[in-house]
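A.B. asks: Given below, in the form of structure tokens, are the structures.
Every number in this text was worked out from the coordinates using simple rules, so none of it is lab data. Not measured: the values here are computed from a predicted model. Cβ atoms are built from the backbone, for glycine too; each structure is taken alone.
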Structure P
Amino acid sequence: MNYVMSDIHGEYDKFLEMLHKINLQDEDTLYILGNVVDFGAEPIEVLNEMADRPNIYPIIGSHERMAVDVLSLLMDDISEGKLDKLSPDTVKGIAEWRENGGQSTLEEFIKLVEEERQDILDYLCDFANFEVVDTNNKTFILVHCGLGDFDNKGKKLKSYSVKDLTSTRVDYEKKYFDDESIFIVSGHVPTYELCGEDKIYFSHNNICINCGVADGKRLGCLCLDTMEEYYV
């Protein structure tokens, strides 16, 4: 089976509960559409759990993009004990990231030994920009946020920038493809902003699966083969 979830935001217990609920097997595949880190108390634990499972495929989100930018600058300063002598650019980046929920990730990252920090950073840098899944005569385009300046004129997915895919939202009232079998699956926007409820949102062949767990609501997961919805 192919499963997809998004925006776990450091909610490690909820993540483990969802893995148990869907009974993820070695032959299954789980795609996670970014924003694994920040806000919640245990983002590093979520990342380590994902990295230990070869059938989990992560896609970069807006918070991973921020985290990589800041943590890449911090690596040498942490190792050399220079956290009190950071450059103005690093200080500015940390401040902006913290304002956007990065405090928990930063605190956990600093506590790691050097090898563990490098492993986490390498793993984050390996997140895919997007994935495409074909199952049951349907095609699912999996992205964190949206398709940027999509114009339905043959632009290749590989030509989209990371910024396009992590910061430009899907217009959920727009049908992007004439082909009824093609769906865009995204996270980023909490579904309660779209429909007033913390449940997976479907509109015009667009599917949003961020049910707002970072805001105290539910974590959602969708099986692409059966379209069954799961919540914890």
Structure Q
Amino acid sequence: MKIKNSKILITGGSSGIGLATAELLIKKGAQVVINGRNKKTLNEVAKKIGAIPIVADVTDEKDVIKLVKNSIKQLNGLDALINNAGFGYFDLLQNIDLNKFKDIMETNVVGAMLCGRECAKYFIEQQYGNIINVASTSALKGHQNGTAYSTSKWALRGMTECWRDELRQYNIRVMMVHPSEVQTNFVVNSGRPKRDFNNTKLEAQDIAHLIVSMLEMRDVGFIQEATVWSTNPR
């Protein structure tokens, strides 16, 4: 896919991996819609990087339908969806809060499905498209305190495999990224103590580079899944 002049929607695009990916794509000449729930933050970020902001809650079906329709309208088309919206919740099984468990499934699984569904309708019609789902190494291996988060990402991985099998016939590439720990606001937003910056661990721009590289591969092929680990974290 040629990045220059491409039209891309990024959910969860106002911070972290989504923001870094939007910045890199725009630098390479893409037109980008970024989505988030906080209007003030989203507008500030969009203005700074040259993106188009559209406020929407990915867990709300009506919001998602409007998000995709408005993205297509404002971009005059759509070539790729980067399904990045998500958050973490970590606790031991015996302490799991049911409402928090449901919330993470709503965003990380249902939200991703809704965005994928609406974009797939358009991609099928035009016989072309790209979907990249941002998961986690928690989608590959369970771990302590990971009941909620790991379950959500395993579900996302399962959906990705289903979509890939269904959509290849329409020239739609469905890909997946599994970052290990990335130094963003993810840890704090999941309710855990802030960690000091560590220059031996990954940053958002590292994952952005991978996502853009996957999109840049010629449309004749695609990278099914890619996992990123820090080389020698300390």
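A.B. asks: Rank structures P, Q by percent of Cα pairs over 12 Å apart, for residues 144-183 alone and report only the one at the top, that is, the highest.
C.D. replies: Structure Q comes out on top.
A.B. asks: Looking at distance in nm of label points 7 Å out along Cα→Cβ at positions 160 and 216, point out which structure of P, Q has the largest value.
C.D. replies: Across P, Q, distance in nm of label points 7 Å out along Cα→Cβ at positions 160 and 216 peaks for P.
A.B. asks: Of structures P, Q, which gives -13000 when helix-only ellipticity at 222 nm (-39500 (n - 2.57) for each DSSP H run of 4 or more, over all residues; to 500) is computed from the coordinates?
C.D. replies: Of the options listed, only Q reproduces it.
A.B. asks: Given 15.4 as the derived value for mean count of other Cβ atoms within 10 Å over residues 40-47, which of the supplied structures P, Q does it correspond to?
C.D. replies: Q
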